[in-house]
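Alright, structures below, take your time with them.
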Structure 1
Amino acid sequence: MGFTQVILDWPNLHADACSIGLDVVMANWWTKDTPKNEIDAGLARPLQVVPDHLAGISMMDEPGRNSPDTPPDFYADLYAELRPRLDRDRPGVPLELSHWGPLMH
């Protein structure tokens with residue numbers, strides 16, 4: 001069908017995705033209320049992905065829509081905290097957010 005990558009909310013599927021040649025974005029749903037140990041686990045999971053197939057790590061899908069109570073500064077601070085760890089463990093892998101909109105009316 002022409003797909004080259006998948007976004008995985010279920011991290012146990014990454015091995016299957018890589019085995020058929022798909023690149024993987026590891027999805028997370030981190031908010032201001034996410035415990036630190038859950039964020040640590042979410043950053044550790046990509047270490048199990050074949051390095052050439054790790055396209056990115058998503059901190060949150062559409063935070064303005066899915067977690068409007070989480071202030072944008074939370075993500076800026078989280079990025080600043082996690083980027084050095086990611087650079088050490090998986091240099092060059094994007095750490096990202098997706099955004100919602102604009103909508104056509």
Structure 2
Amino acid sequence: MQETGSDIALRVHMIVGLHKGQATVDEGSNIQVYAGLKNWGTEARPTWGNKVNGLLVSTKSIYRTEPVIDDKKFEAGKGNVYYVNEGDFKNAVLEIYRPYVVMAVERLQK
């Protein structure tokens with residue numbers, strides 16, 4: 001935060017997955033918010049820290065409605081085997097990311 005001059009910093013840990021061909025951000029994903037940067041040391045030997053921080057852990061999964069698979073086949077002993085389109089999966093996770101972070105930050109502000 002000190003190097004970039006930002007007011008807040010986020011640490012986002014997303015557990016991503018696949019459910020019935022849809023990209024998901026699963027429960028257990030979390031966001032940590034840091035604010036109020038302060039130097040707890042001296043000017044010569046700074047020790048940066050935050051006055052405020054918060055943690056929000058998801059208790060439910062978020063799904064993207066459009067599938068991200070190219071094909072699905074049933075294999076004996078394995079069940080359904082999904083062939084994931086990597087580009088679509090990446091884009092789906094990035095699409096979910098923004099509302100996920102916005103919801104978390106709004107929740108932490110309350």
Structure 3
Amino acid sequence: MQQTFTGDLAQPQLGDQLITTVVLRDEEGEDAGTGAGACAIVSVPPLAIRVQCLLTAVFANGQIIFGGVAPLPAVDVVAQFGILGGTDAFRKARGEAILTVLSPTLQDAVFDLD
């Protein structure tokens with residue numbers, strides 16, 4: 001996983017960005033594709049800190065694009081995103097992407113396609 005934050009993560013400000021690139025693995029641990037995303041801070045204290053994200057999972061047979069608003073990623077945080085569409089085999093994709101942060105460098109992603 002490669003990740004960068006454009007501001008001070010301890011004190012995020014509106015507009016700060018979290019940019020991430022990951023390797024996607026299947027349930028057997030084999031490389032299945034790559035993922036990339038950009039999230040912008042859209043809410044700060046006194047409100048809950050929230051990010052708005054646009055993310056893409058890239059597989060050999062197409063891409064799944066998903067996004068929405070979620071809490072700032074941290075261990076045990078679960079984020080639910082709407083699947084906005086895709087390309088090739090996923091061009092009619094709809095449903096939900098659920099990301100669970102397992103550790104600072106590992107997340108679980110489940111794509112629930114309609």
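A value of -7500 for helix-only ellipticity at 222 nm (-39500 (n - 2.57) for each DSSP H run of 4 or more, over all residues; to 500), calculated from one of 1, 2, 3, originates in structure 2. Here relative contact order in percent (Cα under 8 Å, 6 or more apart) was calculated and came to 15; which of the structures 1, 2, 3 was it taken from? Of the structures listed, the value fits 3.
For distance in nm of label points 7 Å out along Cα→Cβ at positions 16 and 80, find whichever of 1, 2, 3 sits highest and give me its label.
1
Rule-based calculations on the coordinates, nothing more; no lab input. Here the structure is a predicted model, which is why all the values come from computation and not from measurement. Cβ atoms are built from the backbone, for glycine too; each structure is taken alone.
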